[in-house]
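Take a look at the structures below.
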Structure 1
Amino acid sequence: MLKIGDQAPTIDLLDQDGAPFSLKSAKGKNVLVYFYPRADTPGCTTQACGLRDILGEVGDAVIIGISPDKPSALAKFKEKYHLGFTLLSDIEHSVAEAFDVWQEKKNYGKVYMGIVRSAFLIDAKGMLTEVWYKISPKDTPVKLLEALGK
């Protein structure tokens, strides 16, 4: 598992519009990268809308959501809830694996691989300043504001 002080893994994925996105494009800014299991599900919607609602309070910090959804599903999710931040498609879950959030999960006796809802705050130099594995949807915006001193 990643820890505070580690270099953030590389992120090069397609965004909700199918355009390439690289974490390098946000260099020089604080970046919240959060991973969620599936767009437009109750917990993921709560988390995304909570972050949308604090966008005006995070200054120049960048928020990026990552899930295994296709770009088209992410575009619908972003438009439906008027999310003002980038959503990235990690269909092959390579970035999720790099952040160690693609893990074995159990639900109603079924065992499968999936996203463990987690968030990471990356500083202007690309280092992890906060690591929140298994974060709750409602805690994500609260923890981000606390970490940014807001």
Structure 2
Amino acid sequence: MGLKQIDHGSKDYEKVIQLRHNIMRAPLGLEFSSTELENEKDYIHIGSFEDDELLGCCMLVPIKNKGLQLRQMAVKNNQQLKGVGASILTFAENLARDKGYKKIMMHARDTAVGFYEKFGYQVTGEPFLEINLPHHIMEKNL
């Protein structure tokens, strides 16, 4: 398994969009808008690959105060519980540190809180609904 930063608009980015759609959007009946995807051009996109097959991905979005928001973490269903998500998260944290960022935060789905807690992320604030699903703000200082 190899991990790498992906360029917006590349062939690998198209694979990322498809995986994010299949895992996170389609089950909720949601689609990406062209404006939404265009706005991703300045984000950091990360992918995990086995040969040419995308196994999982995430993106990091710059926010205020030297921080990043981790968004759209997705791992193929047949690759879950095999360390793909852990590898992506570790790679994202190391890349963030290398780029001088001090904190990563996220809106974690209720079902993912336990995963992120294993890596030192802490829930801050009260639960809230986003896309009609329970979420929690989680943070970690790098």
Structure 3
Amino acid sequence: MASEELFALADQLRELKETKKYAEQELKEITEEIDRVDAALAERMISTETQNFTRNGTMFCLTNTTRASAAAGRKDELFAALRAAGFGDLVYETVNANSLSAFVKEQTTENEDVLPQWLDGLVNVFEKTTVGVRKAGR
């Protein structure tokens, strides 16, 4: 009886992971289609000089948004310039969570399976047990 429950949970996990994979792909395709239709509608509204209109209870209006990002290879220079100009509060340092986890695991392994003292209290470490799912070889 226990193996039936084990197999049922395994089947359910596999199906959910497959469903998630397909949903993520579908979401990606929907997002691309939204971007395409949005651009086409904006272009049509601009060409007809239509600032806004209402259709079926929904108002559509042209908006302009300014986006900026650091020039390729110049992020450090940008950060320094922002700090020098008094805008350092715009700069955030981050550490990738996966990289930090791998680093902490490596440091712990090299320290006889104990978190090095210099990291103690600075990081939260926990173990998470999950089930890996992949196609079995033939």
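Just checking, which of 1, 2, 3 has the largest value of FRET efficiency 1/(1 + (r/R0)^6) of positions 9 and 121 (r between Cβ atoms, R0 = 30 Å, to 0.05)?
That would be structure 1.
Out of 1, 2, 3, which one gives 4.1 for distance in nm of label points 7 Å out along Cα→Cβ at positions 41 and 73 as computed from the coordinates?
The correct label is 3.
Given a computed value of 34, 23, 19 for Cα extents along the principal axes in Å, for residues 33-104 alone, which structure among 1, 2, 3 does it belong to?
Label of the source structure: 1.
Among 1, 2, 3, considering only relative contact order in percent (Cα under 8 Å, 6 or more apart), which has the greatest calculated value? Could you put the intermediate results ahead of the total?
Details: 1: 33; 2: 19; 3: 9.
Between 1, 2, 3, the highest calculated value is found for 1.
A short reminder: the numbers here are calculations on the coordinates, not readings from a lab. The structure displayed is predicted, hence computed values, not measured ones. Cβ atoms are built from the backbone, for glycine too; each structure is taken alone.
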